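Following this line, the structures themselves.
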Structure I
Amino acid sequence: MKKIVGVLFLSFLLAGCDKPKIDSSTDDAMKSSIAKVRESLPENKREEFDNALKVVAFSNINMADLMRASSESDKEDLSKKMREPLSGKTGEEIISYAQQVTAERELKQKEQAIQEIKELEQKKANSEKAKEELKKVQVLSSRFSLEPEKYGKPQPIIRLVVKNNTDKAISRVYFNGVIASDGRSVPWLEKDFNYEIAGGLEPGEEATWALAPNKFSEWGQVDAPADAVFTVTVTRVNGANKEAMFDASSFTEQENSRLEDLKKRYL
């Protein structure tokens, strides 16, 4: 009985050794051996093998390698990198190795995604905090008009009354301005603008400004009706050191969409 079991075990080993393997010594040898390896697999495994072959072949290279491959020497190095992980493997080993590479890649992607989620969540929190602080910089009045000039196009004028209710001096204010009419979902104009304050705006101070945007910009092209309302929101203020003190504009709509997408996929 032991003798029969031993013969059977040896037969299984020999059968495993007889499985064709990929020979990557030359391009011709590799093409020929891949065809033999594929043919040795059951039909229901061949498509999986074809896909696995691509994963394994590209497992040693990245986009930078592809971009650098301009000379014949570079192309030969790239070809060598693609052949190396295929060399000496059976069809089942190719499939198994591809599964391992894919699993490792997905794990790395998840780790990177979770780190990005943390960074975006922090950025979003900072932006929300900044929005609350920016409420202390009040726009008490906002008016927009196109004022006729003796020659040429009318001059767009933005008139603002702003009060600094923060406890720090402000050197520059960034705004988002919207000209819209009640009952219309699309504004006539939405545009960011900013103003550097000569001498700054100290805590508790109130200032009145008349800003004159370029008449050839979108401000000079807007054709809004007389009943349109000009709404101004403070999006950022710089401190006395000219660095951002509060910035609600740092977290964009694109970043918020990216955050929501990552959370759906990885959390």
Structure II
Amino acid sequence: MWFKPRKQNKVDPKDQIAMDLLPRHIAIIMDGNGRWALKRALPRSMGHRAGVEALRKVVKTCSELGIEVLTVYAFSTENWRRPKDEVGVLMTLLTEYLRKELNELHQNNVVIRAIGGLNDLPMEAQRELEHAKERTRNNSGLILNLALNYGGRSEIIDAVRKLSNDVLTGKQKIEEIDEVRFSEALFTSGLPDPDLLIRTSGEMRLSNFLLWQLAYTEIVVIDELWPDFGRKTLLEAIKMYQKRDRRFGGIHTN
């Protein structure tokens, strides 16, 4: 008589992370859509569409874990230099994502926010974004922060202009400007700085992303291209983060 071997229960990677040591804020540079498509002899647009599905998985996982903020680099100020057709695809995907996912995001208590030069986005994208922000603004779960037409240098210049104007109009004394006040003038005002930055595709650069906010952020670079990124890899990155010794410029005395 033959007996079937008892199936071993697979260990959920979630069980291997410390739930009391989760990063409050995760930032992701979603890189590699084009290379993913090229490896499969597909148009770049298919890589971007596959990237949207990867984002969906990551948002779901972050929401399940109870992460406070997820900031994703969706479109940089430099991305306007790409071919017009590709830019059009990216903007179309943005509006499609907001339309198709909004109900589920809202039901899962997700808050939609956005940072960057939003007024330069196509009007259709602006309308969908405003609708999503308004519908989810009273939610209390994960904040999904979309960096759109965003550049770290332009954000810093914008903050300098705001503070300079406040000084000129008497709203602010120059000696009162400190790191806290400067942070309040940034697009990310009210959000904690990222604890963990993940960059996919193996590239070792910040690409003008959250330059001020990433001062003491732990960085994890993943070789996977963004469309291949998902729940398992995200949890592995969090495990790596939890092994880091975060001293913020100081030393441990024990």
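Quick check on the output: 0.65 is FRET efficiency 1/(1 + (r/R0)^6) of positions 160 and 224 (r between Cβ atoms, R0 = 41 Å, to 0.05), derived from one of I, II. Which one produced it? The value was obtained from structure II. If you line up I, II by Rg/Rh (Cα atoms, Kirkwood Rh), for residues 32-103 alone, the top spot, with the largest value, goes to I.
One of I, II was used to calculate FRET efficiency 1/(1 + (r/R0)^6) of positions 168 and 208 (r between Cβ atoms, R0 = 25 Å, to 0.05), giving 0.35; which? Of the options listed, only II reproduces it. Taking mean count of other Cβ atoms within 10 Å over residues 24-31 as the measure, the highest value among I, II is held by II.
If you line up I, II by FRET efficiency 1/(1 + (r/R0)^6) of positions 112 and 232 (r between Cβ atoms, R0 = 41 Å, to 0.05), the top spot, with the largest value, goes to II. Which structure, out of I, II, was Cα Rg over 2.2 N^0.38 Å derived from, given a value of 1.82? Matching structure: I.
Assuming -13000 is helix-only ellipticity at 222 nm (-39500 (n - 2.57) for each DSSP H run of 4 or more, over all residues; to 500) as calculated from a single structure, say which of I, II it is. This figure was derived from II.
For which of the structures I, II does the calculation of relative contact order in percent (Cα under 8 Å, 6 or more apart) return 17? Comparing all candidates, it corresponds to I.
No value in this document is a laboratory result; all are computed from the given coordinates. All values derive from a computational prediction rather than experimental measurement. Cβ atoms are built from the backbone, for glycine too; each structure is taken alone.
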